[in-house]
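The numbers here are math on the coordinates, done by the rules we state, and not lab data. Owing to the predicted nature of the structure, the values given are computational and were not obtained by experimental measurement. Cβ atoms are built from the backbone, for glycine too; each structure is taken alone.
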Structure P
Amino acid sequence: MELKNVLSTIDTNTEKYINMVDLTVRKKNSQYFTPFSIGSYMSDKINLDKNMKVVRVLEPSGGTGRLAAAFLLGLDFSSVDKVYIDIFELDKNLIDILETNIKLISNYFSEKNVELDYSIYCENFLEYDNSNKYDVIIGNPPYKKIRKNSSEAIANSELLHGQPNLYGLFIGKGVRMLNDEGQLIYLVPRSFFNGKYFSRVRELILNDYSLSFIHSFESRTKVINNEILQELVIVKIEKKMIGEVIIKHSLGIEDIDMSSEFVVEKDIIWDVENIKIRLPIKNNHIDIIRKMNSFRFNLSDYNLRFKTGPLVDFRMSEYIDIVQSFNKYYPIYWCANFGDTNVKWPLVDTKYPQYVSNDIPISVLLNKGNYLLVKRFSSKEESKCLKVNKICFNSYMYDKFTVENHVNYLKVNDEDIILLLGLFVLYNSKFYSDYFSIINGTTQINVTDLNQLPVPNISTIRILGEKANRIDYSNPEECEKLLFSCI
């Protein structure tokens with residue numbers, strides 16, 4: 001049987017299942033089958049020793065076998081004598097298709113005088129006691145949050161930090177099953193790079209393995225048939241120490257082979273202090289990271305801290321209103337209230353309540369003062385991910401107000417307008433927004449990331465505040481120029 005016929009049959013079998021099973025069911029089971037084009041690309045990144053006659057492979061999230069097929073059928077049959085492959089698939093409804101597809105590959109191997117010894121397990125990979133070690137692990141693991149007390153979480157408790165996600169556990173368990181110099185390559189969400197729930201998995205990789213290759217995708221809709229709206233990356237992790245990382249970036253599948261690559265040092269990719277992975281996709285991003293690495297402080301050094309807005313509207317609906325209907329009231333600030341530099345209040349013709357009753361629990365109210373506000377969410381398509389506004393102590397008459405939950409806030413001393421302006425210039429600069437896009441794998445701007453951002457020394461921040469009124473500090477480029485002139 002010709003190779004193209006084997007590939008076509010496997011693809012047809014997979015598409016039959018996709019068309020037969022409703023998307024909602026597949027999403028519930030986290031079944032997003034890897035296209036051959038991505039599978040072949042991932043397989044090409046595996047570098048096997050030409051003297052390796054026997055190869056041991058693991059596919060922990062088998063699906064229909066399409067990703068395993070991309071790797072197996074791309075092997076150099078002139079150098080390999082035998083391949084062992086273990087494939088895990090939890091959904092019993094996929095086992096017959098998987099078995100049929102792997103048998104096709106086995107027959108093709110026989111025609112090439114190469115032995116394929118395969119085992120298919122209808123088991124939960126995360127719970128299966130498997131002491132085998134592998135030269136290659138390739139997969140597109142399920143993206144799904146699970147409970148802390150789930151069987152998968154309990155079986156891999158040493159990898160947990162807060163809310164577990166299946167794909168993080170697949171990464172952690174997978175790397176520990178590599179032979180020396182073994183290679184793992186996965187297609188996973190980028191949130192693994194900086195999400196706090198994956199910190200133990202990242203720490204494991206940083207200490208004992210090497211992240212040697214990253215391919216990122218610009219589009220959230222052009223990777224797996226428009227079925228996944230998360231930002232995805234291909235990562236390769238090796239069980240040996242490597243000092244450099246290869247970076248590639250493309251819009252989606254169509255241009256995946258046309259993207260240029262560049263190589264960066266490990267310390268550019270890794271934020272070792274916070275155990276996070278940074279993703280530069282342009283050469284100038286490396287300069288941004290190096291500049292940021294020169295800042296030796298963060299907000300906690302100055303007793304400053306971002307917090308999340310305390311007002312959750314649906315929990316406090318009896319206390320808020322679009323029009324002023326309370327005897328005594330205070331302002332509510334939403335993302336919609338953001339202006340160029342200062343919040344606007346009250347808004348008219350808006351769906352967002354602008355007034356909160358003074359009877360609301362005191363824990364939801366903030367005292368009058370100087371505040372820096374940052375929106376909690378940003379679209380990846382927006383040119384700037386950090387959206388900043390300020391509230392000045394002397395700019396409004398109310399002694400209290402509240403901030404809605406989709407806004408982060410930082411309070412500055414009531415008398416220190418210079419520091420507030422300096423912080424505004426800093427966080428509104430194009431430089432800080434660009435750096436945040438390098439470290440942040442989601443659309444959420446969370447307080448942990450904001451509080452961990454390096455900042456210049458306090459005297460530099462004050463100089464920015466003193467000079468702020470000399471520029472149009474609503475302009476991120478102007479803020480960046482002023483910042484660079486002061487550091």
Structure Q
Amino acid sequence: MKVRLTLLMLLLAALMVACAPADDGGSDGDANTSDAGESDAGEDTEVVEISYMYPGTVPDEVDLVEENLNEILVERINTRVDLQPLDWGQFDERATLMLTTGEQCDIVFTANWLNNYWQRVNQGSFIPLDDLLDEHAPETRSAMAEQFWDAVRVNGEIYGVPNRQIWTRSYGVVVDQTLADQVGFDTGAVDELGDLEPYLEAVVDEVDIPPIYTDDLTLYYLAYAEFGGYDPQLLTPYVVVKADDPNRQAVNFAETPEFEELVTLAYNWNQAGYMAPEPPPADVVFNDFLMGNYPFVVDVVTSFTDESYESLYSMEEATAIQLVDPFVSTNAATGTISSICSTSEHPEQAMQFINLMNTDPEVFNIVAYGVEGVHWNWIDEENLVIEQTEQGLNGYNPSANWVFGNSFLGYMPNPALAGSNEDAQAQNDAAFASSVLGFAVDTEPINTEIAQVQAVIDEFGGPLTYGLVEPTEGIPELVERMNEAGMQTILEEVQRQIDEWAASR
């Protein structure tokens with residue numbers, strides 16, 4: 001399949017980076033939810049205080065934002081919220097301490113990669129939300145298709161509200177269209193990674209650095225399991241299930257023909273000088289990336305406009321090429337979640353606030369961008385385009401909409417991003433669900449084997465996927481050492497859990 005799209009690189013923690021069905025819900029977030037909130041609030045009742053802890057930068061003017069937010073919340077749900085942002089580096093440790101010692105809290109950010117959702121549920125740190133969603137957040141409940149709720153179910157119950165964002169995993173490349181035109185390369189003729197070799201061969205002498213962006217924080221370079229249509233489950237990218245496999249067979253990606261093809265490509269391109277000989281330090285090369293100096297970048301491709309990528313990463317003219325049919329995985333759908341603590345004294349009001357963060361643009365954007373007229377002003381209200389003020393950029397600029405709730409409600413601080421929320425929702429709508437969407441591995445029975453295999457991957461996997469080792473030698477050695485360390489035990493246990501999970505559905 002070949003689709004030419006544009007890219008917004010999901011840079012942070014890969015997140016994302018790193019993150020659906022034919023129907024993502026039937027709600028575009030424009031519904032007026034204040035009536036529902038007021039009916040929940042009741043009359044002549046004492047104002048309730050709740051806390052909301054989440055990771056990010058800690059803005060100087062969070063108290064001012066909180067004051068303005070609470071004026072709205074008191075009116076709508078008779079509640080005040082204590083915003084508790086914590087620096088990224090402190091959040092996991094602080095959340096772990098709070099939740100494992102039984103400290104009182106209300107709403108907390110969780111995910112599969114930070115303040116681990118599955119561990120917290122198993123520890124009893126969060127409460128089931130099914131009844132609270134039905135009673136206090138019916139708009140949020142109905143706005144997402146059931147398979148997204150399945151992704152956060154544990155033993156049949158929902159313990160977190162996924163924060164809405166792009167949930168598809170559709171990898172591809174972004175290329176410098178100006179250079180492509182200069183060397184006469186037709187980007188419209190690209191169906192797979194290998195088709196880009198003539199482009200790389202032509203541009204390698206046109207740039208001062210190796211044309212493929214790499215750094216020492218990039219994990220797999222070209223060897224993303226998603227390029228082969230696989231959904232990673234564990235020891236990414238090695239314990240995988242084919243996303244469209246109805247039998248849900250767990251396999252070692254290193255033993256697949258797709259892995260061999262990708263690492264062979266990496267080896268050939270490394271030897272040809274298209275990649276730096278060794279992974280360069282991220283802090284050294286990242287400025288070149290931001291300046292648009294790399295004419296070839298591998299990452300998740302989204303349906304944003306060309307102008308958005310060009311404005312964010314300074315490439316004069318960019319063309320992104322989607323190389324994989326987009327699908328939704330458990331990892332993507334659980335990459336950002338809001339949960340309610342088991343120690344919460346006000347779970348009803350906590351759920352009402354979560355509902356507003358997912359349905360009310362005014363509430364969401366106060367948390368995301370601050371106070372209108374102070375931290376931002378309208379440029380084009382019809383298209384939801386704003387301009388952040390100097391006070392906003394310096395005093396309140398979380399820059400993490402995906403943390404808070406329904407990111408599709410977010411205003412656009414860059415005119416080039418106008419309409420991108422609709423594009424993102426359309427990409428979710430076009431995606432298919434992985435055959436194991438909703439499954440998550442319980443690692444407890446195989447923690448020893450996981451640690452042993454990870455050590456093998458660290459030693460032998462990185463050089464192989466970067467193209468430093470000849471594949472006909474490197475792949476057999478990697479697989480052999482993985483098996484010696486316990487890979488087959490891991491695969492058998494993961495398969496057992498998948499089969500049990502599938503039978504219970």
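I have 21.4 for mean count of other Cβ atoms within 10 Å over residues 315-322, calculated from one of the structures P, Q. Which structure is it? Attributed to the structure labelled Q. Out of P, Q, which structure matches -11500 when helix-only ellipticity at 222 nm (-39500 (n - 2.57) for each DSSP H run of 4 or more, over all residues; to 500) is calculated? Computing helix-only ellipticity at 222 nm (-39500 (n - 2.57) for each DSSP H run of 4 or more, over all residues; to 500) on every structure in P, Q gives -11500 only for Q.
Rg/Rh (Cα atoms, Kirkwood Rh) was computed and gave 0.97; which structure, P, Q, did it come from? Derived from the structure labelled Q.
Source structure of the calculated read-out (Cα extents along the principal axes in Å, for residues 179-394 alone, 59, 47, 32) within P, Q: Q.
In this comparison of P, Q, the computed figure 4.2 for distance in nm of label points 7 Å out along Cα→Cβ at positions 251 and 283 is attributed to Q.
Ranked by distance in nm of label points 7 Å out along Cα→Cβ at positions 107 and 131, structures P, Q are led by P, which has the greatest value.
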